[in-house]
1. Thinking of 1, 2, which structure, once helix-only ellipticity at 222 nm (-39500 (n - 2.57) for each DSSP H run of 4 or more, over all residues; to 500) is computed, gives back -21000?
2. Ranked by FRET efficiency 1/(1 + (r/R0)^6) of positions 40 and 144 (r between Cβ atoms, R0 = 35 Å, to 0.05), which of 1, 2 sits at the highest value?
3. Which structure, out of 1, 2, was Rg/Rh (Cα atoms, Kirkwood Rh), for residues 72-135 alone derived from, given a value of 1.01?
4. Looking just at mean count of other Cβ atoms within 10 Å over residues 48-55, which of the labels 1, 2 belongs to the structure with the highest value?
5. Quick one: relative contact order in percent (Cα under 8 Å, 6 or more apart) came out at 17 when computed from one of 1, 2, so which one is it?
6. Upon calculation of distance in nm of label points 7 Å out along Cα→Cβ at positions 16 and 32 from the atomic coordinates, which of the structures 1, 2 produces 2.3?
7. Rank structures 1, 2 by distance in nm of label points 7 Å out along Cα→Cβ at positions 88 and 120 and report only the one at the top, that is, the highest.
8. Quick check on the output: 17.9 is mean count of other Cβ atoms within 10 Å over residues 24-31, derived from one of 1, 2. Which one produced it?
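The numbers here are math on the coordinates, done by the rules we state, and not lab data. Everything numeric here is computed off the predicted structure, so don't read it as measured data. Cβ atoms are built from the backbone, for glycine too; each structure is taken alone.
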Structure 1
Amino acid sequence: MYDPASAINGKQAVFAAHPENPAVKALAELATDAKFDRNELTITVAREDILVATKALKAVGYNYLEDLTAVDWYPSEPRFQIVYHLLSIPLKQRVRLVVRLDSDAASVDSITPEWPAANFYEREVFDLFGVHFGGHPYLRRIMMPEASPRAARI
């Protein structure tokens, strides 16, 4: 049975409880918050640090981007939460990276140059949530139809 009291919240508490974790070591200087719950590590980084954070994780063995998605916490601010799930196959460990974005500044750097698998995930988040990924090689709609001139008149 799950015990909510077993969760570890806060950067200092999580990093102290898991000092040998490769993700903890790699993101010690970049993390703004952290949580360890249900045997899952979540590390929050500032949006300007996402490329550095993903490169650091890749350098310590996280070699697979499982998923990239978004959560809309409307009407709360910061409104958007961009979530990156990375896996280290050799280490058999996962880490969840989180970037929080305000609705008036819903943009973050694309990780596609470092992780080509992020291409379609970022396009999906752009299309469905309106979050812009700076430096994306081909950021355009992927699921919803392009607005037609006829639709604009209606």
Structure 2
Amino acid sequence: MSTLSEAVRETLANEYRTRAAELHKWADPLSDDQFWRNPYGYGNSPGHLVLHLTGNLSYYIGSHIAESGYVRNRDLEFTDYRKPPKSEVLEKFDQTIAMVIATIEKQSESDWTAPISGDAFFKNRLNAFVRLASHLYHHIGQIIYLSRELQKS
């Protein structure tokens, strides 16, 4: 019989795996040009959204829970003009998801209610993992919409 803590770990790890697979389903078919193109006069490109998701998870989970030392430049996530190859951006995203899952799997029962080091934005670690999964899902919805529009052209 599993404990509540084990169920939480398994559920959250599966959620992040599923969301990462969904992001790939919509980003992988895009060319490098499409990945960095925004079909509208507002919002972001799929590439910048992936940079943002990578930075967000690397900062809140990597830096504040896993103590990775990651330093975030949030503005650059939306404005990086270099437009690195899609494969490089997706590889960093995948590495970040792997770090998130590894961090989830290390959480003990008492860790779930522990505060986030240096951050008062979240009530505790469980709150952070759940809210960040919701944030990931929100932006994947935007990537789906953009990908559909970009693949029409």
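1. Of the structures listed, the value fits 2.
2. The structure with the largest value is 2.
3. Structure of origin is 1.
4. Comparing 1, 2 by mean count of other Cβ atoms within 10 Å over residues 48-55, the maximum is at 2.
5. Matching structure: 1.
6. The value was obtained from structure 1.
7. 2
8. Attributed to the structure labelled 1.
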